[in-house]
Structure 1
C-alpha cells in the first residue's frame, strides 16, 4: 500500500491497526485532526474513561472508533459484544452504523444497529452470534435487561468499551438518569467497569461532565477538547412589530406571523431547512400558514410540521420528506429535531422567537453548513408596537434582548450548565421495576445499593428510599414476599409489560387555560401553578383559581392589573447567565451587525427605557405606583421569590426577568422582603406544597404528595440564591 498519511515511530498513528490505516488512506486524508491524534493513546489501551468534545462534524466518531476498532483488531475478542455504543436517537444510530461500516471496510468487525425499526432477523443474528459493535438507544438497552435477564451477561461478556454519543443530550433529564443507571447495572452485571468513551459537541462545564460520566472517579476521566470549532456563522435577527395579540378564532390578527411566514416562504423554498418554534401551537400555526402560501402561489407544499403531539404517521411524513435527497423540504418543529433525524446538508436554521438557551441554539445551528462549513441562522422576533399605554416591560423589548444575549453567549462559546440535584423518583420507579423484572426479585438492601448507593439516585437517603417503597407498595407497584424480597405487584407487572415502559420520559404536556367554559388556548406549564397566582396569556392577566392536574387544565378568572406584555413568559426556564448578559447588552452601546433595521430600532428603544429608569444602578423601580423588581437573575430564583411573595398575600406577576407588583400591593413588598430575609432560606419542599402541577415526570402519579413535593422543590426552586437576592432587594427598599 502506498500510504498518503505518513507516521513516525513517535507518532500515535503507528498505534493504529494496519486495516484502520488502510481506511484512513483510502479517504485521501494527509493527516488526522488533532482531536483524532490525541485520542489514540488515551482510548486504545481500554483502561480509562474519556470525554471527546468538539464542534458538530468535528470528527468525534473517528476520534473514538479509530483506536477502539484498532484495539479489537490488535487483540481479537472472545464471542460477544465488544463495544456498546449508546445513542439518543434512532436516526443517529442509522448514521453511526453507516459510518462505522465504512470504517470497517478493510476489516471484518461486525456492526449491528438495534432499535424499533431494525428487522427482527438482524437482531436474532446478533443474539445467535454476538460480536463486534452494538449501537443501541437507552430504551432498547432497557428492554434487553428485562427480556434477556441473566442472559445479557453472556451477550456482553467480552465488553471492552461503552461509547455514549451526544453526551450533552442526556444531561439534567430523566433519560440521563436512566442512562447512568443502565451503565451502573452493566458494571454490576460484569463485575468490572468497562471504560466509558463519551462524545459531545456542547459542554458548559467539563467538571460537571466528568461527574456525570463517572461520579465516583470523576477526577480520573480524561477530557480531550478539539481546538477550532470556529465555523463561520451567518446570522440575522429580524424584528416584527405587533399591533394586537390575536385570539383563538384568528391567532394571526395583528401579529407579525404572516410577514414572518412570507419571508420564510420566499427565502427557504427550494432548499432543506429546519424552522424551530418554541411551542407546538406555533409549529401548527406556521406550518399551516406556509401551506396556504404554497397554495396561493400554486406550487407544491415543501413545509411540514413535526412535534411530539403529532401522530406517528404525520411525523413519519415529515421525516420521509426531510430525508428524500431529491426534493427540497423544510420542517417546522419544536426541539424534537434539535438532534433529530439526519436530513443531510441542511441549508439553514430558522428560530421563531427567542431561542430556549445558548446550549440549545448551539445544537440547532450545528445542523446547518455541514458541507459548506458555513452555518446560517435566522431569528424572527416579534415585539409590541409602543404607544401611550405601553409599560416598562414592553419598552425593554425582552424578546429581542434575550435573543441577542443567547446569540452572544453562543459566539463566546458559553453554555448554560444543566441543573444538578434532581431526585427523579419517577425514573427510580422504572429502574426498580426493571431490576426486579431482570432478576425475578431483589432484596431491599440490594436495590438500594445498586440504584442509590452506587447508582445515579445517590441523593436519596435510606430513610427516603423506605418512604418511597411504602408509597409504591400502596399502589401495588411492588410487593414484599415472605423472605423480605421485592417482587412486581399487580400494577408493576402491568407497567413492565406495556410497550411504553422502556422510555423513562414522556412528551411534555401542555395545560389548557380555561376561563369558565371557554378554552383560551394551551401552554407548556413549566412554572409552578399556584392558586391565586397571576399568569399572562393572550395579552391579558389572569388569576389561577383551580388546577386539574389529571385533566391538564388550569382555570382562571380575569385579574385586574396594569397593562401586561403581549406575550406571556411560558417558555423554558432561563439561566442566570442569560439574564446577566441581557443586562450587559442594555447597559452598553455595542452594535450587533446581525440585527436588521427593525430589530436595531427595538434595541435602541430598550436601551432608552433601561437608561430612563436607571436600571443599571437599581434592581427595582416604581412607575405610577406599580413596582417592577428586576434583579437580572434566572427563572428558578425569580419563581422562588414569586411563590414566597404570594404566600405573604402579594400576587407578584412573573414575566422574563421581571417581577411586577400592582400598586395596591406595592406598599406591602418592603415588609414581605424583610420577612423573607429574616426567616432565612426557605424550605424547597414547603414551597412546592403550594404548587398544583407536581406531576411532571412519567410515573409521578404513583408517588405520594410528600415525595412529589420533595422532588418538585429540588427541581424548581433555588432557596439559597433567592434568599441572597431578597437580601439585596431588601436593602434597596430601605
Structure 2
C-alpha cells in the first residue's frame, strides 16, 4: 500500500474518532436540550428564549426542552400552539409564562404539565403563582376545568363540577377568603368518575381570592377562581349593645329565625353574654370578622364599617335579598349606615329597634319634656328623618350630614338619632319598636304634663315584651338550650342552698359609679342583713371585676375582715337569674332588674340614692336606700358625727304601699352606718328631731 493511501486512511480514522468524541461530549453536557424536534424559538436575551411556534414539529405529544442552544426556555409565546392538533404538552419547570392564546383552540389537548404538575383551569381561567398565564391561553382546550358556581338559594353549599377530569389529579383543595378576614379551606378526595357535587363555603358573602389546588402525587398546582357569591333570600342581622335588648332578642330567636330557617348573624357589644359554641336556632357570629373578634374582643363601633361593607356585598351579589336588622334604639343611625346608605330600597329591608325603656324614656323626656307642643316637635323631627333618608340614599352614610339635618340633640357620631326612635317607628311601616317599661305616669310624666294624648300615643306604639313571660313560654328542651347559650349554671347558688341560707344578690354598675363606695355599701348590706344570707356580687356585663382594681381590692379587704362575698358570672343577665331562682333577694345600684323580683319583700337595698330619687318604676318595692355622706361630715340632721369616720345614710321606705313588707316600717325613719366602726345606729323622728332608737324602735337611753 502506498504512502498516500495510508495517510488518507489515518486521516479518516482520526475524523471518525473526533466525531465520536464530539458526540459523546454533547450527550454528557446538554441533556436539557432534548425535546420535540422542529419547534421554533425566539431569543429573549443572552440567557433566555421562548417557544414561538410549533414549527416543523409533528402534532401530537409535544415535549418542550428546558434549554435550547444554551438558553433557558422560560416562555411559550403568544399563539405558539394555537389551533394545532397537539394532544399533550410537557413543559419544563423553567417555563414561567404562557403567552396570550398560547394553546387557544387546541381542542385535542387533554394533558398539560409544568415540571410534572398538571395544569388545569377554574371557571375557565387560570392564574397561578407558579407562572403567568396570558389571556385565552387555554381557551378551547380539553384540559380539566373546575367549575364553582355562585349560590343564591340560601344554602352555603356551592355547586362544583369537573369538566374533562384529569386522571393524574387525586385531590382538590378549595380555599376562599371573606373580605380577607375569614378563611375557608376544604380538601376533597377526587375521583374522575365521582367528582364532588358541592363545596360548603360555610357562610354568606362575596368570597374573594378563591383558589383550587390540584394534587397529583407529590406535585401540586393552584388555579384561581376569582370571586364566588354565596347569598340567601333573607338575612337576620343583629348588631346589639346592652343587656335587656340582647335578652329579649335571644328569647325571640325562634320567631325571628322562623325556627332556624333564616340565616341569622349576631354581634354583641358584650360578647361574653353568649356561649358562642351553644347558639340556638342556627344563629352565627358575624362572618366577616375572625371568630375571636366576632365573639370576644372586637370594638362595637370599630366593627361597624366592616358590617356595612359585608351587607353591601350581599346586596350587590343578589339585589332580591331581604334584610332584617335588629339594633338597640340608642344607635338608630345603624339603619342609615347598614341599609339606607348602601342603597337598599325600603321594600328590601325591615328593622326592629329594641330597648328596656329606661334609656329610651330619658331620650324622650329630653326631647319632648320641655316642649309646649311636643306633637309638633315630633312632626318636625319626622320631616328631618325623611331628609336624612333621602340624602343617605343618594350620597351614602355621612354622620356630619345627619348632624346638619337634625335639630334634636345628638351625641358625637354615635347615638346621633337616639331621640328619633319614636318618629322613625311611627313613620316607617317596616320598622318595629320593641320597648319595655314606657309609662305615661312614671318615666314619661314630664311629657304627660305637656300633652297627655301625645304621651299615650308614644306608649301605645311599641310592642312590650317581658322577659319572664318569654322565659315561661320556653319548653323544657328550649330552656335547656337557652341556658347553654347563656352559660347559665343551675348550681350557682349551691353555697347558700347547702347552708340552708337565703340568697342575696348585689347588682353592680359601672366602675366609675361604684368607685370607693363599693366597699362601704357591701359592708353595710352584709352588716344590716346579717348571717341569715349568703351574699353574691353580680357585676354589670360591661365592667367585669378583672378590669377593676378598686373592686378587686375591696373584695379582698372584705374577705380578710370576715365578710364572705361570692361572685357570679357578670355576663349572665340578672333577669334570667331571678327567673330561674325566684327565692333571690336583691340589693345594689339602681336597675330595672328590681322590677323582676318575685315578691315585694325581696327588693332590699338601693345603693347611692335617696329614697326620693329611687326610680319610680320600683320605688315602692325597695326596702330602703342608702347614700354616702361627704367625707369629714360632723353633723347630719342634728346628729353629731365623727369627722374621721365614713358614714352612710339609710332611708327606709315608709310609704303606705310598703307598710306590709317588713317590720322595720314605723320603727325608725333612718339609720346611720358607720363604716369605720362597722356599727348601725337607728333614728326616729320625735317632736321634730331625730332621736336614737334600737332596732326594735325603742328609745336608747
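Details
- Once relative contact order in percent (Cα under 8 Å, 6 or more apart) is evaluated on every structure in 1, 2, the highest one turns out to be 1.
- Test item: Rg and Dmax of the Cα atoms in Å calculated as 26.9, 85, pick one of 1, 2: 1
- Comparison of 1, 2 - label where FRET efficiency 1/(1 + (r/R0)^6) of positions 574 and 630 (r between Cβ atoms, R0 = 30 Å, to 0.05) is highest: 1
- For 73, 48, 29 (Cα extents along the principal axes in Å, for residues 366-501 alone, calculated) the corresponding structure among 1, 2: 1
- A value of -7000 for helix-only ellipticity at 222 nm (-39500 (n - 2.57) for each DSSP H run of 4 or more, over all residues; to 500), calculated from one of 1, 2, originates in structure 2.
- Highest-scoring label, criterion being mean count of other Cβ atoms within 10 Å over residues 526-533, among 1, 2: 1
Throughout, read-outs are computed from the coordinates displayed, never taken from laboratory work. Everything numeric here is computed off the predicted structure, so don't read it as measured data. Cβ atoms are built from the backbone, for glycine too; each structure is taken alone.
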